[in-house]
Structure P
Amino acid sequence: MRAAVAVAQSMEDPLAGLSLEEVATPQAQPGWTRIRVRAASLNPHDIWTLRGVGHPAERIPMVLGCDGAGVTDAGDDVVIHPVLGDPNRGGGDVTFDPRRALLTETVNGALAEYVLVPDSCVVPKPEWLSFEDAATLGIVWGTAYRMLFTRARLRAGDRVLVQGASGGVGSAAISLARAAGARVFATARTQAKRDFALAVGAHEVFESGARLPERVDVVVDTVGEATWGHSLRSLQPGGTIVTCGATTGNMPPAELNRIFFQQLSVVGSTGSTRSEFEALIRFLGAAGIRPHIDSVLPFDEVRSGFQRLIDGDVRGKLVVSAPDAPR
């Protein structure tokens, strides 16, 4: 079968290690489900794998693609929950399992004709959700859902600031918070990105670092050093900043005096549980929300799609159609 494979790693030229090639088709085995992929989506996590960040060289080659949706050998339409692990090791929460992994970290991913995943990662796809939409949900929408509702405990009427609003997690957080009854502010570096934030549900948008009309109850920050100070200053006393990433650096000034004096909460969040992922899908159906897809690319354009991610030239998600399975 054809697959997009990380065959080498380079910090300076990550796409040099990307190969579209023929690999062995996985075979079904007890405890695992084989899925014929109908659509997959691109994530920055794949770029980090190609750069060699957080992915040891001994796990190369690896088929990329953390997110996907397709049809099982039994004919069921499904979407992949991409967090692999044992909830029992995490006290009932798979994201707390110290040995948890995302699809593509220890198991080949969905940028292929077929993918083999643990049975626990297979979630039924409702009819109202297209394969393309379903393929965007696992990483960014699952992460945003957990950040808002489990970790930050968002309530209707809360005021929310989303930093880096045009990215996958940011734009998902905007739509989810708006649908949950929050007042949503968003920041982005360009007018085009701010317009996109308005289109996906923000009430008001601002340049990065701009003073807000009022302080907020919750800040969703995936950016890190570049926005951290602004995130802390934007919170009302007792507010919560929830973070799932640090794309601009992970060592900002802590501002501990502000944190303890204003009794702010700094909360980390990673991935989602299967139950959260299933709740997310129900929420999308009830609220009438659909994922924000920038483009659907043919499989042969995977490289150009990853280049767009590197360049920051994406609004929402890039989806890739699966290569044709052999007849």
Structure Q
Amino acid sequence: MTAKFFQTDDALQKKLTQVLDLTWARFPTLAQNQIAVTWLAYEQPYIVNTGGALSTDDFWKQQPKGASYRGVERIYPASVIKLFYLVAIYEWIERGMTQTSPELERAIRDMIVDSSNDATGYVMDVLTGTTSGPELPAGPFETWKQQRNIVNRYLQSLQWPELATVNANQKTWCDGPYGRERAYLGEGYENRNMLTTEASARLLHSIVGGVAVNAARSQTMMRFMTRDLEPKVLAADPENQVTGFLGAGVPMETQVWSKAGLTSKVRHDAAYIEADGAHPYLLIVFTEGPDHSNNEDILPFVSAQILAAMHEIGT
């Protein structure tokens, strides 16, 4: 099996098993195949949130300690996929494959800060040179599908083993796809977006490490992912990406950078966290099942248990 980008640590793996046991005891209807977790615990000297102090080559030579449960299982990612489109669009801009504009910059921001599906659709149009619309004849549709798959080709060009099984070629929706978009998903939705927690962890790790596209772009991405845990701020925005997610399981003074995903069938979060009295850490948690997607307690519970484990590890 291809080596992971992190070192699987026996102590962390044991802690993760304990956290999962506590989670299943607290939420007995959550099946063992309805949750996936990848957790990285960074140690000094920290290689993340440094503003890109390490070169890309030096960064990837470092392997943080980590643990994973069902980390290679393909799961529908909901809005976590937007992190992949975020990296891709900045790569396009840096390479001169597309030109930035006030509208594109607005859409990029809204895609991550507000998790706007409309903004994501616009970014996807720019990335791929495709647009939504009525069904297409067979020939033009084949061309359209080839263009729409460009983000997947970019991800595969990175040659990260974790990306071998992902699919990132669909827009995100409020009501759902129609026309050529629905046809592209496949009759049984077999072509829908798919991620793993380990693939998501590696992408987020690269952003926090300052090597996603380049240091400046990574810092911009981090800024968009910053979450305010102040209760008044959260109360003013019912669709915030903290309540019911990993940020809700840590103290208010904790710094959280994250991207949540939510549908009627899944609830996910991908977060990098800096908390007092603990090493920085990265946590990806995916949960599936309609009963659990509506449960705002599971992800905060897991988050709180992981933070407690980080405190035991110390600084």
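Each value in this text was obtained by applying a stated rule to the coordinates, not by laboratory testing. All figures in this text were calculated on a predicted structure; none of them were measured in a lab. Cβ atoms are built from the backbone, for glycine too; each structure is taken alone.
To test your reading of the models, identify which of P, Q gives 1.9 for distance in nm of label points 7 Å out along Cα→Cβ at positions 35 and 195 when calculated. The read-out comes from structure Q.
Here semi-axes √(5λ) of the Cα gyration tensor in Å, for residues 123-266 alone has been calculated and equals 25, 16, 15, so which of P, Q was it run on? Answer by label: P.
With relative contact order in percent (Cα under 8 Å, 6 or more apart) computed per structure, which member of P, Q shows the largest figure? Intermediate values should be presented prior to the final figure.
Numbers: P: 18; Q: 23.
Comparing P, Q, the top value of relative contact order in percent (Cα under 8 Å, 6 or more apart) belongs to Q.
When FRET efficiency 1/(1 + (r/R0)^6) of positions 147 and 283 (r between Cβ atoms, R0 = 41 Å, to 0.05) is computed for each of P, Q, which one produces 0.70? Value 0.70 for FRET efficiency 1/(1 + (r/R0)^6) of positions 147 and 283 (r between Cβ atoms, R0 = 41 Å, to 0.05) corresponds to Q out of P, Q. Here mean count of other Cβ atoms within 10 Å over residues 83-90 was calculated and came to 23.4; which of the structures P, Q was it taken from? This value belongs to structure Q. Taking percent of Cα pairs over 17 Å apart, for residues 227-306 alone as the criterion, the highest value among P, Q goes to P.
From which structure (P, Q) was distance in nm of label points 7 Å out along Cα→Cβ at positions 91 and 203 calculated, if the value obtained is 1.0?
Q
For helix-only ellipticity at 222 nm (-39500 (n - 2.57) for each DSSP H run of 4 or more, over all residues; to 500), the calculated result is -6500, so let me know which of P, Q that is. The structure behind it is P.
Across the set P, Q, FRET efficiency 1/(1 + (r/R0)^6) of positions 27 and 99 (r between Cβ atoms, R0 = 35 Å, to 0.05) reaches its highest value in structure P.
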